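We did not get these values from a lab; they are worked out from the coordinates using the rules stated. Since the model is a prediction, treat every value here as computed from it, not as a measurement. Cβ atoms are built from the backbone, for glycine too; each structure is taken alone.
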Structure P
Amino acid sequence: MSNFMYAFMLSTLAGLSTLIGFIPVLLHLKNEKTIILTSLAFASGVMICVSLTDLIPESFQLLTSIFKGFPALLFLLIFICIGVIASMLIDKFLPKNDNKTITNKKLYRLGLVSMLAIIMHNIPEGIATFLSSTTNSRLGLSLALAISFHNIPEGISIAIPIYFSTKSKRKAFFYTLLSGLSEPLGALIAYLFLANHINNFMMSIIFAIIAGIMMHISIYELLNESLQYKNKLLTFLFVVIGFLFMMVSHFLFS
């Protein structure tokens with residue numbers, strides 16, 4: 001098997017693991033409010049952890065390889081803020097859906113925003129998996145496993161809001177699949193355009209902006225919506241569970 005095929009296959013499998021997050025939709029779970037509350041809180045904890053323990057440190061490490069001391073920190077903060085502003089603009093200008101089959105438009109919108117954020121997150125992950133796999137097959141496999149593990153709750157953050165707002169398993173599956181396919185898209189972009197041009201500064205910018213987007217969505221969108229179901233203890237518990245889930249995945253695959 002060529003290096004390209006191996007790297008592309010790993011990126012594809014890592015991306016499609018997002019579909020595992022669709023499985024709860026198939027289980028005919030009955031307590032809708034509790035499922036939504038816990039799923040959103042769990043996804044919030046996951047995204048906060050990914051941002052704080054993965055994206056931001058990775059961005060800062062890449063920046064410190066170029067700039068020393070305060071300039072690296074300043075660039076990091078600037079691009080995180082750009083990510084937060086970008087997320088606010090996405091939320092502000094995302095078209096409203098007047099489809100009468102959607103029973104909870106706010107929840108549906110949340111599913112779409114989560115999908116967009118995860119697509120933007122998955123594309124550079126696909127790039128990283130592809131580039132690492134073509135140079136070191138074992139490193140690429142390890143990275144793909146880690147990405148697969150944390151793509152599962154990201155799939156939940158899309159599938160659950162879309163399903164409970166539309167009652168459509170087909171739509172929940174489609175949107176979750178769409179986010180997963182962005183991972184091999186990143187690999188294809190890396191192969192066609194970036195393999196010889198990507199550098200540490202470009203990757204640091206991408207990681208910092210995505211961290212800002214995910215932090216905004218996890219706190220302002222997911223956590224805020226979970227709190228609307230008026231069970232703060234359960235919300236806090238599942239935020240912690242989501243955070244710990246990701247910490248364990250980092251430990252297992254680091």
Structure Q
Amino acid sequence: MAERNQIVSFLNELLDIGAYPDGMPVGMQVPGAAQVGRVATGVSASLELFQRAAQEGADMLIVHHGLFFGSGPRPPLSERDRDRLKTLFDHDITLAGYHLALDAHPQVGNNAIICDRLGVPEREPFGVHGPHTLGFVGALDRPLSIAQLVERVEQQIGPGPLVLGRGPDSIERVAVISGGASQYVAAAAAAGAQCFITGEPNEQAKWAADEAGVHCIAAGHYATEVFGVQALGALVAERFSVEHGFIDIPNPV
């Protein structure tokens with residue numbers, strides 16, 4: 001068993017959560033048991049995820065998309081919020097959420113891990129958000145055709161990515177920001193990338209990629225953001241000698 005507050009403090013410090021302006025509370029969102037023997041991780045706070053965590057006997061659940069998204073005053077709780085919170089309260093589960101700070105982390109972040117999986121060993125920060133950056137840009141381990149890069153994305157992230165834009169046949173340099181980050185297409189082109197890899201596109205992404213002369217691969221918001229929480233869970237398990245399990249609830253978006 002490990003102290004809940006020690007785990008939360010370790011994660012807050014590791015991810016430097018105060019440095020990243022965010023649209024949701026980060027860190028511990030719902031307090032549960034003071035002692036933790038099993039940690040579960042998942043991408044998005046949902047009733048199904050909370051129920052699965054309870055079934056697996058988790059004392060703590062770490063997510064990427066937590067409760068109460070959006071800036072400004074917190075709205076009144078809905079019946080759906082009540083059901084989610086009741087599940088956590090009934091099973092004494094702590095909920096902790098880490099969003100942009102987890103995307104950006106250079107070792108356990110979503111974007112760093114995607115770069116590792118896609119063969120971008122040397123990279124530099126990319127994608128300015130507030131005082132910091134969220135993603136990375138760098139050279140592939142070898143030049144690839146767009147078809148070869150899409151195949152690598154399918155193997156390392158997930159099947160059926162959406163491919164937009166009018167980029168060159170040979171891809172040497174890519175930029176990566178997971179999730180819903182298609183507003184960075186033009187910035188990727190300006191950074192010398194022939195392809196921008198993200199999760200979920202908006203409608204304007206096609207025109208932005210066409211006009212910038214780059215490819216944009218949208219590999220799925222969920223699919224690009226499973227990696228960070230998995231890495232956090234594994235790190236917590238190793239450091240605090242607790243059990244860890246990732247709960248996969250696939251989402252085609």
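Tell me which of P, Q gives -10000 when you compute helix-only ellipticity at 222 nm (-39500 (n - 2.57) for each DSSP H run of 4 or more, over all residues; to 500). The structure behind it is Q. Calculating FRET efficiency 1/(1 + (r/R0)^6) of positions 145 and 241 (r between Cβ atoms, R0 = 25 Å, to 0.05) for structures P, Q picks out P as the one with the greatest value. Computing mean count of other Cβ atoms within 10 Å over residues 57-64 across structures P, Q gives 25.4 for structure Q.
Determine which structure produced the value 0.60 for FRET efficiency 1/(1 + (r/R0)^6) of positions 185 and 225 (r between Cβ atoms, R0 = 30 Å, to 0.05), calculated from the coordinates; the candidates are P, Q. Comparing all candidates, it corresponds to P.
For distance in nm of label points 7 Å out along Cα→Cβ at positions 73 and 89, the highest value in the series P, Q is held by structure P. Of the structures labelled P, Q, which one yields 17.9, 55 when Rg and Dmax of the Cα atoms in Å is computed from its coordinates? Of the options listed, only P reproduces it.
When distance in nm of label points 7 Å out along Cα→Cβ at positions 17 and 41 is calculated for each of P, Q, the greatest value falls to P. Calculating relative contact order in percent (Cα under 8 Å, 6 or more apart) for structures P, Q picks out P as the one with the greatest value.
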